[in-house]
Structure I
Amino acid sequence: MSLIIIGSVAFDAIETPFGKTDKIVGGAATYASLAASYFYDKTRIVGVVGDDFQQSDIKILNDHGIDTEGLQIKHGEKSFFWAGRYHNDMNSRDTLVTELNVLGTFDPVIPENYQDCEYLMLGNLTPKVQQTVIERLRNRPKLIVLDTMNFWMDIALDDLLDTLKMIDVLTINDAEARQLSGEYSLVKAAKKILTMGPKYLIIKKGEHGALLFDETQIFSAPALPLAEVFDPTGAGDTFAGGFIGYLAKVGTINFNNMKNALIYGSALASFCVEKFGTEKIVNLTQEEIDNRVREFVSLSAFTI
C-alpha cells in the first residue's frame with residue numbers, strides 16, 4: 001500500500017527581508033512529499049514539469065525514497081514558475097511572477113503500480129483535477145486529504161463543493177474557512193464546513209498554530225516561536241505532508257492519531273521556514289525531528 005501526493009512541482013524565486021534566491025526547486029507536491037518521506041517509505045508523487053527540470057532536481061526526491069514514476073516530463077515546455085517577495089512581517093507577500101506553463105494543461109496520469117494507493121494527499125490544484133485523480137483510482141483510498149485556497153472559492157466554488165463530498169480531511173487557513181463558510185467564528189465555520197463532506201477539518205493559523213475539528217471534538221496545536229523565519233514558502237505544504245505521512249505510518253485513522261499528526265506536521269513546517277526553499281527539510285535527522293516534537297509538546301504541557 002502507498003501514499004500518493006499530487007500537486008505542483010515547480011521552480012520558485014523568493015525574496016524576503018533576509019535575502020533572495022534565483023530559481024530553486026519548489027511546488028506543493030515537492031514540499032509535501034519530502035516531509036511525508038520522513039515517516040513513510042512508500043511515498044509516490046504525481047505532477048508535471050518541463051524539460052527545464054533537471055535530473056539533479058528529480059534526484060532530490062529520489063534520494064528521499066520518493067517514487068517519481070508519476071512525474072510527467074513535457075519536452076519542449078517549461079515548468080511552473082512563481083516568484084514572490086515577502087514583507088517584513090513574513091505573513092504577507094507580493095506575487096511578482098506566475099507562469100503556469102505545463103501546469104496550465106496538467107492531466108494527471110496514475111501509473112499502474114500506484115493503484116494500491118491507501119493514502120492520498122491532493123495538493124492545491126483546480127478542484128476538477130483533484131476530482132480526476134480520485135476518479136482514476138480504482139479503489140477509494142483509506143484516507144483522502146485535500147488542500148485548497150481562496151482562489152478556487154472565488155472562481156470554481158461549485159466544483160470545489162463537489163470535491164469536498166469526496167474527501168476525508170480538508171486543510172485551509174482561517175481566512176479561507178471564513179470565506180467558505182460565511183461565518184466569522186472559526187468554531188461555527190468548522191461546524192458548517194463539516195456538513196459539506198469532510199469528516200475532519202484543519203484550520204491553519206500561521207504563527208498562531210492550527211485547529212483540528214471533527215463533529216464533536218476540537219484540538220488546538222501551538223506554533224513554535226522561532227527566533228528567525230527566513231522563508232515561509234512551502235510551510236503549509238510541508239505541514240500537510242508531515243500530517244499524512246505520520247498517519248500513513250501509524251495506519252489507524254482516529255482523532256487521537258490526527259492530533260499527533262498535527263504536531264508532527266507542525267514540527268516539519270517549523271524546520272521548513274528556517275532556510276530558503278527545501279534546503280532545511282532535505283537533510284533532517286530523526287533525532288532532530290524527535291527533539292522538535294518534544295519542544296512542541298512542552299509548549300502546552302502543564303499540570304493542574
Structure II
Amino acid sequence: MVDLDLKDRKLLYELDCNSRQTIQQLAKKIGLSKDAIKYRINRLFKDEIIKSFNAVIDTGKLGFTSFRFFIKFYQLSPEKEKEILAFLQKNKNLVWFVQVEGNWDINTWFLYKSLEEMNSFWTELLTKYNNFIERREFGIYSNVTYFSRAYLLKSEKNIFSMPVISLPKEEKIDKSDLKIIELLSKNARMSIVDISQETGLTPKTIINKIKRLEKEKIIVGYRAEFNIEKLGLKYYKIHITTFNTTSEKIKQLKQYIQQNPNIIYHDEVLGGYDIEIEIQIENEHKLRELIENIRERFSDIIKDYEVLHYYKEHRLRFFPSL
C-alpha cells in the first residue's frame with residue numbers, strides 16, 4: 001500500500017471523473033502548479049498506482065452486444081487452468097476478464113455484433129474445455145453505470161456517474177471515427193497532435209469528430225484505471241435476490257447504490273441477478289459493515305445475496321481490439 005496525501009487523492013479523483021482534463025484544468029482544481037501536476041502524475045504511474053487512462057465507449061451505440069458469463073471449473077489442474085486463461089485472453093472481443101473467489105472462478109465480458117459470432121466462440125470453448133466446467137451462467141449486460149471513486153476523497157456520498165453499457169442501437173460512424181475511438185480507448189490523454197499523426201486527419205477535423213462523438217454519447221467519458229491493491233483496497237461483487245418489491249423500494253435501493261462511495265458499478269443483466277453491485281473497499285470487515293447496512297435498510301425486499309471476491313483482473317478495456 002502506497003501512502004498518498006490529500007493532493008494525490010484529489011488528483012486521482014479528478015482523473016477518475018475525467019482523465020482527459022488538461023494539466024492547466026487539473027492544476028486549477030487541485031491548487032498546484034502545472035509542473036507539480038505533471039510530476040505527481042508521472043510519480044503515480046511510476047509507483048504503479050495509475051495503470052491507464054481510457055475513454056469509456058458506449059459500445060451499444062456501435063452495434064455491439066455485451067455478453068457476460070461466469071464459469072465454475074471442475075477438477076482443474078494448474079496447467080489446464082493456465083491453458084484456458086491463455087485461450088480466453090487470445091480473444092480480441094474479450095474486454096474484461098477477472099478471476100474470482102466464491103461461487104464462481106472467472107467472470108468475463110465479451111463484445112460481439114451478432115449472436116452467431118458469440119455462439120461460435122462459445123461452442124469452441126465448450127468443445128475444448130467442457131469436461132473441466134462444472135457450472136456456467138450466461139447473460140447480457142443491458143445497462144451498466146459507473147460511479148466515480150468518492151472513497152478517494154473519503155467522502156460519504158458519491159456525486160458523479162457515467163453510463164458504460166447500453167443495449168445495441170447502432171449509430172452511423174466512419175472508419176476515421178472508429179480509429180479515434182480505438183486510440184482514445186487505449187489512451188484517453190493522447191494529444192490531438194498524436195492522434196493526427198496516427199490517423200492522417202487534421203487537428204481541427206479530429207477536434208470536431210471528438211466533440212460529435214461526445215455529443216452523441218458514443219464517448220461517454222474518460223476515466224483512469226488504478227491498481228487498487230496499491231491503494232489498500234479489495235474488489236468485491238454482490239449479487240442480490242429480491243422479493244416483495246415495489247417501484248418505490250427499488251428506487252430507494254438504487255439511490256443508496258448511487259450514493260455509496262465504495263460502490264463503483266451497478267450492473268443490470270438480462271439473465272442475471274435482481275441487483276448486482278461492484279465494490280472497492282479496504283477489507284472484509286468494512287465489506288461486512290456495508291452489507292449489514294444494506295440488509296438493515298432494505299430487509300423487507302432482500303431475499304438472499306452472494307459475495308464474490310475479484311482477486312485478479314487480467315484485462316479491462318472499453319473497446320475490442322480491431
Structure III
Amino acid sequence: MKDKLNKIDLGVRYMLLSSSLFAIMGAFAKLSSESLSSLEVVFFRNVFGVVFIGAMVLKNPMTHIGGKPFLLFFRGFIGFIALLAFFYNIANIPLGDAMTFSKTSPIFTAVFAWLFLQEKLSFRGWFAVFLGFIGIILITKPTGFSLSKTDLLGIFSGVGAALAYTSVRELKRYYDTRAIVLSFMSIGTLGPILLMSVSDYIPDNSLDFIFAKFVLPDGITWIYVVMMGIFATLAQVYMTKAYGESQAGVVGAVSYTNIVFSIAIGLMLGDTFPDIMVIMGILFIVLSGILVAKSK
C-alpha cells in the first residue's frame with residue numbers, strides 16, 4: 001500500500017512539474033508573439049520537437065505495423081490547426097484563459113470517443129460534459145448568438161485537440177508513439193513554412209491566425225523561442241513520466257494546476273485578473289475534466 005502511495009505521489013510531482021513547465025512555455029510563447037506572428041511561433045515550437053524526436057529515432061529506429069497513413073496525417077493536421085488557434089489566443093488574450101480553453105479537450109474527447117470509437121459514457125460522464133459546456137459559456141460570455149474571434153478559436157483549440165487525441169487512441173494500435181508525435185510536429189513545422197510563403201497573396205486580415213509573413217527574430221526574441229522549445233520539450237517529458245508512474249485519472253486531475261500556474265504567470269506579464277464569471281467558468285471546466293477522468 002505504501003509503495004502504491006509513493007508511486008502516485010511521484011506521478012503527482014511529475015505532473016505538477018510538467019504543468020508549471022507548460023505554463024512557462026506559454027509565457028515565452030506570449031513574449032515571442034510581441035514581435036512574431038503566432039504562426040511563426042508555432043513553427044519554432046515544433047521545429048525543436050522534430051529535432052528532438054528525430055534524434056531519438058536515429059538512435060533507436062521505430063518498429064510498428066503501420067497501415068493507417070490517412071489517419072496519421074489527420075492526427076498531425078488537426079493537431080497543427082488546433083495549435084495555431086491555441087497560440088493565437090496566447091498572443092491575444094490572458095494566458096490563463098488560453099490555457100483553460102485548451103484544457104476543454106478532455107470534455108470533447110469523451111464525446112468523440114463515444115461517437116467514433118463506441119466507448120461508453122456513464123451518467124457521470126455526461127454530467128461532466130454538461131458542466132464543461134456551462135463552463136465554456138461562462139468564460140466566453142456570448143452576446144446573443146455571437147462569439148468573439150478568440151472565443152471561437154479557443155473552443156476550436158479544445159475541439160481540435162480532442163479530435164487529435166481520439167485519433168491517437170486508434171493509431172497507437174498501429175504505430176510507434178514517436179511516429180505519431182513526429183507526424184504532428186512535422187506538419188506543424190512544414191505547415192507554417194507553406195502558409196508564410198503564400199501570405200502575401202492573402203489580403204484578408206481576419207485570417208491572421210493562419211497567414212502571416214516571416215519575420216527574422218531579433219536577439220531577445222531568439223532567446224524567447226529557444227526557451228519556449230526547451231520548456232515545451234521538458235514539459236512533455238515529465239508529463240509522459242507522470243502518466244507512467246500513476247493512474248491516468250489522478251495525474252489527469254493534477255494537470256489542471258496548469259491553469260493556476262498560467263494565471264499566476266500571466267499576471268506577472270501584465271494580464272488582468274479574471275472576473276468572477278471567468279473564475280466560475282474555469283472551476284466548472286476543471287471539475288468537468290476531473291469527473292471525465294474519474295468516469296474512465
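Any read-out appearing in this document is the output of simple, stated calculations on the displayed coordinates, not a laboratory observation. Given the structure is predicted, the values throughout are model-derived calculations rather than measurements. Cβ atoms are built from the backbone, for glycine too; each structure is taken alone.
Quick look at the numbers
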quantity	calculated
Label whose coordinates, when relative contact order in percent (Cα under 8 Å, 6 or more apart) is calculated, return 29 (choices I, II, III)	II
Which of I, II, III leads on distance in nm of label points 7 Å out along Cα→Cβ at positions 209 and 241, largest value	II
If Cα extents along the principal axes in Å, for residues 57-216 alone is computed and equals 51, 51, 24, the structure in I, II, III	III
Comparison of I, II, III by distance in nm of label points 7 Å out along Cα→Cβ at positions 81 and 137 - largest value held by	I
